1. Computing distance in nm of label points 7 Å out along Cα→Cβ at positions 81 and 281 gives 2.8 for which of P, Q, R?
2. Ranked by distance in nm of label points 7 Å out along Cα→Cβ at positions 65 and 273, which of P, Q, R sits at the highest value?
3. Please compute Rg/Rh (Cα atoms, Kirkwood Rh), for residues 17-56 alone for structures P, Q, R and give me the label with the greatest value.
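Every read-out reported here was derived from the displayed coordinates using simple, explicitly stated rules and does not represent laboratory data. Given the structure is predicted, the values throughout are model-derived calculations rather than measurements. Cβ atoms are built from the backbone, for glycine too; each structure is taken alone.
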Structure P
């Protein structure tokens, strides 16, 4: 009989029963998947990105399928933080799974204000900060592509909350380790990476972009090698926990990220293709560790041989 390995892992002060998390924007507010999988088996649920006020997002078309992935320009449509706390959180708090909110803003003040509103709310285990949003005061450049602005946003959030803070990093940078170091210095408890890669799809008949927004974020298996490389680089550059994201669709995908140095992973686009992806990945990880005689998942983290 196979011995059950220990799967627990920590993200700051958040104890996860296993390393399988959901990626923001691909799992709704959690309840949408409740009839398809047992949500209490997940390591953590990260809900869709929240803003101070409800947002309608971008006009359609805003999703395009691509080889080995998809382009999306949803535009962070969401119900706003107040409606989330009042309407969605009560159900989520019936689960035994940590709930992490993903937030975004257009100014440093908006990020800070969101953190301040979330801080006193019971039932929210942590805050994931999307720093891939445009910085209006800097001409539309995303906060996360500059070490200084990334530091400023995370420091503002850190100053407004005692909850664990996770900085979600953009891959659209020259050196992601510099961004990771800057958010670590600002007080982030962990980093998650990568967010989507900016891409474009064209309709050759009309010679127009397939997305109304022109460009969108590329996700899915196509970006996995890039994500894996960046996770490995960041895991060797910072001391805080690293959460791997990008094209994870199977247990072997997840294990690659763990071996590269991630202590947990997020499943994103795969949820659209296979609503049971998170559970199948979890069971696959458990089976692999048992088969290899690895008693604790932490014993495989960061074991890449180079």
Structure Q
């Protein structure tokens, strides 16, 4: 496959927030480490982009174990955003990533507006980063623990703070744990987001009935995997119709058909998450499946499928 994403006369190339990708497939943050961990299993240069594990201002140890459990058609996790911190990322992870021919997007988060702004500033100084993805599913420790992404005003403040410190393309990742996700989507757009990714995990809980104990130490965690895909498709469709910026679809994608649901609903690209734990080559199979679909359907440019849903 060449740099435009074309193969056998088919173009899989897309562009999101000015980031050109050879195809619309990338990993969801937190499911692919910092990229290098998957290098033995998949050709990273075949991906549309790489999204890193979430980064914070200081290193973070995460939650106590157990913090992952399998559920019906999915996974529940409460990793607690464990990461090496932005400075160690720059020093130890970027040397590998900057050698790739695939755009790199750094996911990051903070627990205060000041932290968000400072991490954004440090990432903005890395020339090899194509863009950043802002996780607003975190509590504001200075305002009673309200989650930035569940309140339109708090979301606007977080995105605005980052936008002032950042010149790179800004993708904002939305939480589904709200009454109306379009309110948050519009707030993020108004604050300067260049694109949105949705959805993050859905809060869930699993119990070991014989031990009468929660299956993860944190009691609750984020539900991901095929179980959440219909919810994610619905929310992506709603957000696409509420904003004018590109939307990246996330949630339960493991096949090309899954990815196509999001694209047809209006997503400009998609992220594959939980499937990477089951099959480290999952994204390559999705890419190959998209090419086969286009061949079978006589589609020469995958962009013609984006937003092609017929509802009348």
Structure R
């Protein structure tokens, strides 16, 4: 009997690899902060080693309980969340979660947030000193937090202050997550670039609410939350496209991505990588399925890097 010849996946793997500045990823699929826990929770549903990177739940200096419930409500083509950035705090993450995460092949990106510039700086410094974290994503745009987030994310000068402080505090790759709630996304991109960010991710959720007509009360305990899912994809695509027209650093697209085709659309618009968020609530292995779809796509269309910003207008 002749030998069974296994088809090499090396070429396909190479065609899927991307670089975000100095950060090299095996593929452009990243899980979005707040939708994938700390990464370990999804090991029962998929092989997380197949992803380009995992972004952790947002981390604060001290543990945070978050907002009162209900905290999630389904909407047509999406969901609204008002979690309020509940998390175990940076020290518990380093001591309890990171030792297990370090065993994976996937790059780990820690999402951080604070209510003052100093808190961002302290978080960056603390995470810069530990092994296993490849990059930081700065959340300056969360619409669920009453202090810090909105003002930092909508004011170019304040956004730059945060980025500058984080850049000074860490040797790690710095990714800045932008809010959609601005009149000029190009101005925000220029601002965080000038402050030293290595890449930009966009967009965060859009402020929204839901009302129960029977009780005449808001559905969410926090009244308002952040809309995500397919409903915001057209807005996110437009903003990535606009950002790409001025950006000199790599962009990471976020917003309603559920399939490989969605991911390709963002890449054509100018994103070097994408984040999968709400789709993981619907299908826990959604991000892995997007990777599989992209593998098939590059077999027919060639290197993914050649598609970045290749939209014909």
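1. Clearly, the read-out refers to P.
2. Ranking P, Q, R on distance in nm of label points 7 Å out along Cα→Cβ at positions 65 and 273, first place is R.
3. P
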